[in-house]
Structure I
């Protein structure tokens with residue numbers, strides 16, 4: 001079963017993590033990526049640029065900036081293919097532990113209909 005694991009960050013004026021803290025977090029996430037790939041469960045992963053670089057497309061209209069009027073923005077994601085939801089939860093807990101306490105959401109990916 002495939003699961004989307006998403007990390008979010010607060011859109012606040014809170015101080016950004018130090019360069020050393022960010023480097024340490026990225027290094028630890030890369031270690032997770034390598035391990036998940038070696039286990040055969042990593043389908044895809046990607047960190048995302050700052051929300052100010054987003055554009056929203058609605059029909060023919062394109063607007064600069066994020067569309068969500070929420071206190072958090074999507075910062076990155078993993079797609080994992082695990083045999084149980086519990087394994088996806090374990091991976092999400094590990095990511096959450098190194099992501100400065102950022103919320104992490106797990107969503108089961110829909111299966112494609114046959115045919």
Structure II
């Protein structure tokens with residue numbers, strides 16, 4: 001999973017990318033976030049990886065990231081999926097690796 005640390009990186013790698021991208025807003029101090037990142041890291045190594053780019057942003061280190069979506073990120077972990085720069089799905093909370101794989105494969109976009 002590639003870390004994002006500036007709004008420019010967010011706009012370039014996530015919003016400006018025609019490929020599907022997943023961005024996880026997290027805090028390293030939150031146990032749910034740590035487990036979510038571990039699950040998403042597993043998926044980043046899976047067959048989904050060539051079709052979906054995985055990114056993360058530490059909202060404690062990059063405070064302004066909370067408003068990058070045009071709305072405030074209030075709960076963590078928050079995972080947002082983009083297709084051609086447009087938000088197509090958003091999830092809040094922790095899920096198992098298997099459930100993440102199902103949620104992502106069920107999205108109404110061509111991965």
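Here, each number is a calculation from the coordinates, and none is a lab measurement. Remember, predicted model here, so these are calculated numbers, not experimental data. Cβ atoms are built from the backbone, for glycine too; each structure is taken alone.
Out of I, II, which structure matches 15.7 when Kirkwood radius over Cα pairs in Å is calculated? It traces back to I.
State the single structure among I, II that was used to calculate relative contact order in percent (Cα under 8 Å, 6 or more apart), giving 35. Of the structures listed, the value fits II. Computing helix-only ellipticity at 222 nm (-39500 (n - 2.57) for each DSSP H run of 4 or more, over all residues; to 500) across structures I, II gives -6500 for structure II. Using distance in nm of label points 7 Å out along Cα→Cβ at positions 6 and 54 as the calculated read-out, with 0.9 as its value, let me know the right label among I, II. Of the options listed, only I reproduces it. Comparison across structures I, II (criterion: FRET efficiency 1/(1 + (r/R0)^6) of positions 38 and 62 (r between Cβ atoms, R0 = 25 Å, to 0.05)) gives the highest value for II.
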